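In structure tokens below, several structures.
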Structure I
């Protein structure tokens, strides 16, 4: 009699669930092991029922795109290219699982040595790129070096700056860091740090869109549409269920909603919260908010007047009614922010006792204006709804709440399709949002570290940057927490980032789409892996 344990009953169930084993084959193997036909039939039905359906053409609308989008992961700016490049075309060394844990992707295991200054990653074998080339450690080295060097314009330069050396060593890749970093395995899951094939000269081939991901690039029209087809040789079991997918850039929330209602779309995120209740009554639509670290931000360039004056920054922070934004813009789908980017899903978030909530206080705002030598203030705030959902309305509410403090805010409505190219990082005061990061070091290094390419406020606080380096290698949990709490306080009291609200990721999908039991909250759209993880119902 065949021993099912030696075959692996779990393996049989996986084969049935993936569609690679027919009912007849399952019953025959189970029968040879002494399982009755009825029992085997029940086992197969249960496994097959859990299996996502294969096939179909998935269409989604994404925000955060533009005509200047490119396939270079170093230049990925917002959700459109994150979803396409990171979620469909390519893979990382590690991956944030739906439950928030860290798992291997193109690395099977890793080890930290010398107090976290050296990290060794074992590279998965048997993986091929879309062009048929086998993945090697040299591809990983080329992909990381693409973001390094004094002339790098990569948005990940703040993350990779700590790399002293990266090299292939047999089947491994070794990272030598300038100091210990306990979070390094998390950081290599960043959406910029995807792995592309190496060219003969050791550079990275990003131009072709080739990767090891679940889908292969079919066409790419920046700011309009990207089409992909399933990678039939994808190495992950139980993923990549759609035959093909289409990614439309639709910045207008109303247009996205209408497309879903009429059946032109299967899913989209960033709902218009004013109409979400009405959409939820449609029996053909499923609405699902996901709470994470996503937050809106109004970054001020601290090297540009009047924002170079700390008291002006504090006046603006006291002049905004955060509770009103949660109520009227988020419709309760979020919470007030406190000018620190560390959110509810982070391990070391400061408590209200450690960092008291900054209230709406026009008199306090007037006090700081007076300290700055001003009786009144007139400033421009550049916004578009692509900055974050409801941004224009939020700006209007802010302008009204600031008037009692003697502050006149002119909301400048910018073009949606060029916002991230022409406004963000360029205008001295604008809007934006961050999905947050799984670790404090990751968020601080990429956006708040002095000199980081995405330091959107041009902020450089010596004490903050000193703590940033120290906290990375501190293994004592209490000391590490104390450092990160102090950094949050410094951000709130000195920084140029006005963070008024944390908001839920909001999604709508057709009931034709089968959603997994657990949806990731590290980014919108199932951690931007929805095209890989979802299927037709």
Structure II
């Protein structure tokens, strides 16, 4: 009974203070519910605030970490719990205002805008209770939120906020969190997706700001998280490697933080490290149901796991992740693609529920057509190719950041090439695989890529069969440049060299290292 009374008291307190913060502001019910102190989730991070309430301090530290982890809902709830514990805590309202705002993976919504504004204004009302540094943070965030917020025009406020945070970063250069928040404000003004040029001074400046934090604290979760994203699509993803070694454990129960190093490991071809990072993330996703983890983007964690396993030859991890993904969101496309990757053709035909979405359905159909060919049903494979080719020419669909036609065209070319190959028509197969590679090369940067294999794994295999070893080496080396240390290209290069009486000690060493974790035997680089 006492526990129940405490819950009702907390809910009543939230309601009163929500009204005080913004009388006409609507909040989804979850934001008026208490959130526990997630002791197994958070790390050792501490940002001292002007409050005599230890409970407010602990909730504030929790909210700060969860914002670094992109756990926005849990972060906002934590900041609200902080000011519930200390209604006079101005910086606690600043935390809530920060939590409602835009972040790297999404703009603040029109529903969130009034909530952010209400919290920012409440912080200003209480500013006399703040320390000078807290007061500066509270004043800086005022420029970020306005009445009648429109996400399409948010750049105006984001630029004002960046300028305000630049001043604070200069004034409080020893406060690593303020410098990190300045880096965050810079990143919000950059394009989130696509490749980043190191000739762009904005990119270089962003890197330098974040590195200035990490030079002093290599395991800073906020700075490292941002640097991984700021460097992964540049020619120097290794910039984030030193801090990525620590990042996954800095907020131990946050699935997104657990997962984040894999963005760097994928770019560096450390596939087993990426597998381990995403297994840890998936564990945190599952722990969230017991308040022992915070789950953020669980489908992304599983997709990265399936992809890393596919590139590293860890079939058990890849297939398990793809099955868990299908169970989580009903999307069987990645499961069927993983089964193609590892030659599990009979199992493909056992996956009978097609996914939603035109490109996902095309992946499913490609996989079934490929399995049909391998199991002797050439007629079905031909029909699938015809359907995929027609869809390539007519589709206007998108898959994440890609034109659907490029993904579908790559799959159509692979299946067409396999049909020609099965008929002994190597030249026609070569042309089909090259066409597939052309579509594949049109794909933009993504983590992970839409397909868990490259058409060059088929091209290289065909060149090996044709004893055109220089052609095989060219295809595998290009693929290795695009996907470092992937087991398929390493094996292909080794075999092409051996066929010519040559050897490359570096390739042999890398392949041996990859095979230490792989659970497959390779007869070729495609099945």
Structure III
């Protein structure tokens, strides 16, 4: 398609690709490029348009700019607007570069060789397409950052002398989701949640810390299975808990990911193909009568899994350490779950990868696993909504047909949609879960164990009783609102005298009714 103004919007519209604008406005930037080149891509979460007001406002997934922000209605004008005001959307940019005439891109860059925007566009073209443009290496111009760090979180960066830019993209061509800076994420980072966690455990005994850690580990393992709607035997829960407890101690590679799948599935894998999928995959149901797939999310094509999984591994080994820990965990874990590389076990490994990053980076206190899965389970509807922030935009772009096994076969090239996506909502959600585990779950468990030890000491001062019997006594009291039921008095604790029962109930009320 040539360098024509007519391919872009010339008048205000009220609807763009079935998405209503808050008022009549002219779509610009990525919206204009998607329209102009008919790009089959998931729409960015926020689109831009030019309105008539004299101040910028946001509503319903649109950012409406003022008339003075109107770009030139050319490829160059729309691209520069996108980079300046909308950040990088690598999926849109790659499809755009594939559709655009290379000579037009070359002429645009050659016309303004010292422009930082042109050099960034030049680098992104060659990086995304792995193809050189017919241009000589840049000779002048200060090094410009490829990713605008005022808009999105970036890696440390490495200079590209050909383009005179600093490649600070936090990933490889195989896998590079991005996260926008938002007031919410900036606030979370400033809170120093890792420091809060260290402070919470700094004043407790080693014994209470060890017991707290064991409880939280078991809680996370149980919750991770519960999210999947499973109630496995206790030995599988404990095996998975032990695996979570070792998270971050081994570098991530394919053998490690395959090992985790074996632990998740257990020994009985007669009906599950282990390892990377060799056919399609989806999350959803089947139509009751025809058994046709009803997908809510379609996994990456199995042909793309080798490069996508390698991208995940490279992100963990080379780029995760350059980002905030929780943001890095969000990118790795949610990238994995969208790719869905296995036939079964994806959800639990997805949540394991959160622990992997947090432990690897020393975010949580040594030996303590934050029960992130428990926080997710409590917010399961919000969790599903976060997953859908991308799945719902992705699903209409996937062409598929049912297979004989009532699976899905993807018919178009979708690999880039799993390599490049906006992980901002996922990072914000994960940060809220981590904050809950630090500010609520961790101190609550520590305080409970302190009180339990006080209760146990009072009972043992009154009467000789094995620890397991004290625990049984406590559970009876807890279940019955602080009093010992008639059944317990007549059976398990028939040896207790009435005054002892009164003393025990009084001790329980005194200790566990404290604020």
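A short reminder: the numbers here are calculations on the coordinates, not readings from a lab. Because the structure is a prediction, the values reported are computed rather than measured. Cβ atoms are built from the backbone, for glycine too; each structure is taken alone.
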Value 26.4, calculated as mean count of other Cβ atoms within 10 Å over residues 61-68, assigned to which of I, II, III: II
When FRET efficiency 1/(1 + (r/R0)^6) of positions 261 and 381 (r between Cβ atoms, R0 = 30 Å, to 0.05) is computed for each of I, II, III, the largest belongs to: III
With Rg/Rh (Cα atoms, Kirkwood Rh) derived as 1.00, matching label from I, II, III: I
Among I, II, III, structure where distance in nm of label points 7 Å out along Cα→Cβ at positions 157 and 205 as derived comes to 5.2: III
Structure with the greatest value (metric mean count of other Cβ atoms within 10 Å over residues 221-228, set I, II, III): II
Top of I, II, III by relative contact order in percent (Cα under 8 Å, 6 or more apart), largest first: I
Among I, II, III, structure where helix-only ellipticity at 222 nm (-39500 (n - 2.57) for each DSSP H run of 4 or more, over all residues; to 500) as derived comes to -7500: I
With Rg and Dmax of the Cα atoms in Å, for residues 245-492 alone derived as 19.2, 58, matching label from I, II, III: I
